[in-house]
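A short reminder: the numbers here are calculations on the coordinates, not readings from a lab. None of the values given here were measured: they were computed from a predicted structure. Cβ atoms are built from the backbone, for glycine too; each structure is taken alone.
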Structure 1
Amino acid sequence: MNKTVLITGASRGIGRTTAIEFAKIGYNVAITYFVNKELADNVKKEVESFGVKCLVNQCDIADEQQVKDMVYSTIKEFKNIDVLINNASIAIDTLFCDKSSESFKRILDVNLVGTFLVSKNVGEYMLQNKSGKIINIASTNGINTYYPMCFDYDASKAGIISLTHNLAMQFAPYINVNAIAPGFIATESEVSGMDEEFIKSEEEKIFLKRAGSELDVANLILFLASDKANFINNATIRIDGGVYGSF
C-alpha cells in the first residue's frame, strides 16, 4: 500500500513542488488550498500523472472544524497519513504604522494556530499507528529579525519553531517532529514585485550567491520524511545557502 503525505497550502510554490516530488516516489498525496481551486486542481493533475492518487480539500486551517473535516476526509480516502507537511502560511507586508491587530491576529491564526490544529488532529491518527513524520515550514525570519514590515510574519514563524519543540515532546516516542527554516527562496510569490537590483542585493548576502529554489526545499523535506532521517527529531534546520551575519 502506498504511503500518504498531507501537505497544507500546496496549490503553488514550495507546497506544489513538494507534492510532485512525493508523487514521483510513489506517495499518495493530499493537499489543501484556501483560495485558488484552479491551481489546486492543476497540482492534482500533475501529481496523478505519476500513477498515484491525489485528494484536494479546500480548508481554512485557522478554522478548527474545517481542519477536523479535512483530516477526516484524508483518512477516509487513504486510511492513513504517514507524513504531514505544515506549509500553509500568509504574509501581509505593510509599513509598521499601517499594521492592525486584525491583520496581526489573522497571520498568527493561519501560520501558528493553523499549524497547531493540523498537527493535533493528524497527530492523533499517527499516535494510533505509533508512527509518523511532521515537518513544519518555518523561516529564517523566525530566527533573525529582518524588516519591521514583516514582524508579524516573523513572530508567527518564531512561534512555529517553539511549537515544533513542544510537539516533538508531546508526540514522543512515536512521531518525529522537525522544522525547516528556509531563507531567500525564489518562489513566484517571494520575488513578485521585487526589482532585479533588490534580488541581486539579497543574493549577495548569501554565501552561495544565489537564491534557493523550491526544489532545494522539497529535497530537504523528502529527506526528513524518509527512513534515512529516523533519528532526526526536535530539530530546526536552516536552508538558506549560508547568510552573512546569521550565525
Structure 2
Amino acid sequence: MLEDPRRQKKLKILIQKLGLPVTAPVDLSLLDLALTHPSISSTHNYEQLEFVGDSVVRLISAELLMEIYPQEPVGEFAAIRSIIVSDRILAELAESFGIEPYLLIGSNATGNPAGRQSWLADAFEAVLGALYLSTHNMDLIRPWLDQALATRAAEVLRDPARFNYKDALQEWTQRKYKILPKYQVRQNKQVELPQHENRFVAEVWLQERHLGKGYGRSKKAAEQAAAKDALLLIKANNN
C-alpha cells in the first residue's frame, strides 16, 4: 500500500487527468510503481508493468482496429498497429496525457535527451499495465485511450507513407532514378539544448540535388523529417 499522502494526492490528480473518476478502483501502489524509472531503483521500478502494458496496448489496438475498420485486411491491421504502438506514438500519448511530471526518474536518465522518447513510452505502457492489473480488465483504460488511438490510426490511414518517410522516399528515388538518397545530419547549434525538438538537423540529397531538410530530437527523427519534407515538395511539384 502506498503510504505517502503527498504521492497519493498527486497520483489521484493523474487519474482524473486520464478522464477517470477519483473513486476509480486504481491500485495506487501499482500506479506509483508504473511511474518509477529504473534509475530510481533496480528492483522497485516499472519494468514488469511495462511488460504487461505492452500486451495491453497491442490487444486494445487490435480490438479497436477491428471495430472501426472491419473491412481492412489483417495485413493492414498489423501495419497500422505497429505504428500506433511504436515508442514515438506512445511517448506522444504520454506527453498529451501529462504523465511526465508524475514520473520518478534520476538525473542521470533525464540528462540523456536521446532516451526521453523511450522512457516516456515505457512509463506509458507501465501505467496501462498498472490500470489493467488493478481490475484485470480494460475498464480503466479503454474509456480514455480508445479515442487517442483511433485518432492516430486515422492519421496513419490518411498517410500513404505510413509515417515511414525514409522508406517511401527511398522507394521513389529507386523507382525513378535507380539510386538511393543520402542524408547529412549534424547537431543544430541554433537552438537551446538538450531537450528541444530541433536538437538535430538533417538534409537529404539525391546526388547533387537537395531534396529536403528536417529537424528532430534524434538523428533518426531528423532524417524522417527531412524525408517527409522531400516527399511533400515532390508531391507539390508533381501537382
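Say we calculate mean count of other Cβ atoms within 10 Å over residues 73-80 for every structure; which of 1, 2 gives the highest result? Don't skip to the answer; put the middle values down first.
Details: 1: 16.2; 2: 13.8.
For this comparison of mean count of other Cβ atoms within 10 Å over residues 73-80, the top structure is 1.
A value of -18500 was computed for helix-only ellipticity at 222 nm (-39500 (n - 2.57) for each DSSP H run of 4 or more, over all residues; to 500); which of 1, 2 is the source structure? Don't jump to the answer; show the numbers that get you there.
Details: 1: -13500; 2: -18500.
Source structure for this number: 2.
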> If you work out mean projected area of the Cα convex hull in nm² for 1, 2, which one comes out largest?
Replying inline: 2
> For which of 1, 2 does distance in nm of label points 7 Å out along Cα→Cβ at positions 25 and 41, calculated from the coordinates, equal 2.5?
Replying inline: 2
> Upon calculation of mean count of other Cβ atoms within 10 Å over residues 65-72 from the atomic coordinates, which of the structures 1, 2 produces 17.6?
Replying inline: 1
